[in-house]
Structure I
Amino acid sequence: MPSPQSTHRLTPFVRLKMAAPKTRWFDWLFLTLQFWRDHKRLPRQFGGTLNDAYFYINTSDAILDPVRVFVSDKALVKEYVAAKVGAEHNVETLAVLDSFGAARNFDYPDDCVIKPTHMSGEVIMRQRGSVVDLDVLRRWFKSSYYDSSREANYSHLRRRVIVEPYIFGRKSVEDFKIFCLRGRPLVVQVDFDRHTNHTQNLYTTDWQLLPFAITCPVGPGFPRPRNLAQLLDIAARLSDEFSLIRVDLYTDGESILVGEITNLHQSGRGRFMPASGEGIMSKIFFGDTGFQPMLLEPPRPSV
């Protein structure tokens, strides 16, 4: 079992990204090189796949939309959720810590989840009073996720740490990642054992299993949630101000909690297993013509 503390490694490519000028041109350059490295081809603006659509969002002004920036913050997104679907769908916040000094001196619960609000993929899962790695917290307060990812929605977020309880009192719960286009849920990804033996399944919204996974192996079969309609409704309401977005939800069969709202699934770097899955998923979103920029014009939000 991996350590509950966060781990961090910087590749030479990431170090170069962090050192290069912070301009939109250099963002485009490094994201293009990263796309080539990950997908062995250049991104396509017309007739492309889901990863091409994410590249387009990330390198256009779409990623600078103030609402996209707002929901990128793991504390601020809870205000958006409360306004759109109700505060009862937020995971409880135990603390938001504004400085390393506050984080160093905070009396953490014996079991809790600790995350930077301004980053992605970083977490400390404290169990049974385990020691909180202060070096990790210090690094978070010194780090800009934009510098290492070139995802511009993170470039001006305040550096803070949020503390939450375990969702439903469990270390590992199924994670429902719902992919939405213009306020319409289209695909549900279910992730299992994310911190131990990560697997996943993808389903259509009528719960037909799709024959692929993204970046990790296919998981065990999973029964249709009895509150699937409510999960899809909440995802639709949270996504209706965006073009392409992912809404992450948790449920125990009764309550539904929002994990986060994700602008760029795996930063547009997701590798489909098998590779044919990329075409299948893109056809669900964009039809036979593939990705076209006009499909990502911001939708008109519901009133």
Structure II
Amino acid sequence: MDDFLWEHFLPVWRDFGTSSAGSILIAGGYGLFLKQQWLKQVGNIPTVIPFQNWIDTEPRVTKDVDLILGLDLIKDSSQHKTVLSSLSKNGFEPSDRPHEQRWKFIKRIQGDRSIVVEMHASKPERGMTGIIATDKRVRHKPSLGSHGVHGRTNPEAAGSELVPFTFTMDGVELKVPNPVTWSVMKLTATSDRWSLSQSPDLDEQGRDYSRFQAAKHAQDVFRTIALMTLQERDHAGEVVASIREHEAFRRAREIWNNDFSVSPIPVVRELASKWRQDDALTIRQILSGWFG
């Protein structure tokens, strides 16, 4: 696979080993990229929107890798050592910002180029042993200090452990979130970035950047559904049933109805030029079934 990021990420994933990697999901734009590349390579797995229907099959470029750590990994101190060792061995260092140091790792390539790995975690239920969670981070209890990693608290990751999509690439097993949880994350990211793009506190460059990011996340919402396999679609109902009362899901429902359906924001209206009309309708019908 011709992917600059993959050559830096693959060694890390291999060094995670079977036990640690099995408890980590690859989310974000890079997870969508890997899933799309694998589905295109295999070529015989039906998806909601066949690739021959896509107007633009070029995956978006990213230099960030978003990982969702399983709570079982966070509870296991030995797996923290494996993850830290793998990152360090392959040139990833903790962010020099104190509030990011245990969940954000950066590999500097050359000049000002860098690759970022960010680790997230869903907020556990109250009373879960071996874990302490705040609105900012989820970590091992007791603290492992510099020998541990944290997950940045990500409420939108609720339900990510349910029926993840698993595939093998270059001899390693990869897992990405189910489409329902992924849609919750991408709907929320679209709304957050669009709100930021309208902020008078940002300069014009900052607003333009946030608008660009909002447009990418909006397109990712549709890509998430387009890449959904028929088997994933069959399981989507049980995922919705499991997380429909979660606050993050309720917010995603509001975003879908307000920003994507009733009065679409500009970056959502622009999606009409990126998909065939009938395919866009199919995608919208599925999302409306979950969030409408």
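A few comments on the model shown:
- When mean count of other Cβ atoms within 10 Å over residues 80-87 is calculated for each of I, II, the greatest value falls to II.
- For mean projected area of the Cα convex hull in nm², for residues 160-247 alone computed as 7.0, the structure of I, II it came from: I
- Identity of the structure behind 3.9 (criterion: distance in nm of label points 7 Å out along Cα→Cβ at positions 32 and 208, calculated), options I, II: I
- Answer label among I, II for the case where helix-only ellipticity at 222 nm (-39500 (n - 2.57) for each DSSP H run of 4 or more, over all residues; to 500), calculated from the coordinates, equals -15000: II
- Structures I, II were shown, and relative contact order in percent (Cα under 8 Å, 6 or more apart) at 22 was computed from I.
- At a computed 5.0 (distance in nm of label points 7 Å out along Cα→Cβ at positions 16 and 224), which of I, II: I
- Top of I, II by mean count of other Cβ atoms within 10 Å over residues 216-223, largest first: II
None of the figures in this text is laboratory data; all of them are computed from the coordinates on show. None of these values were measured; they are calculated from a predicted model. Cβ atoms are built from the backbone, for glycine too; each structure is taken alone.
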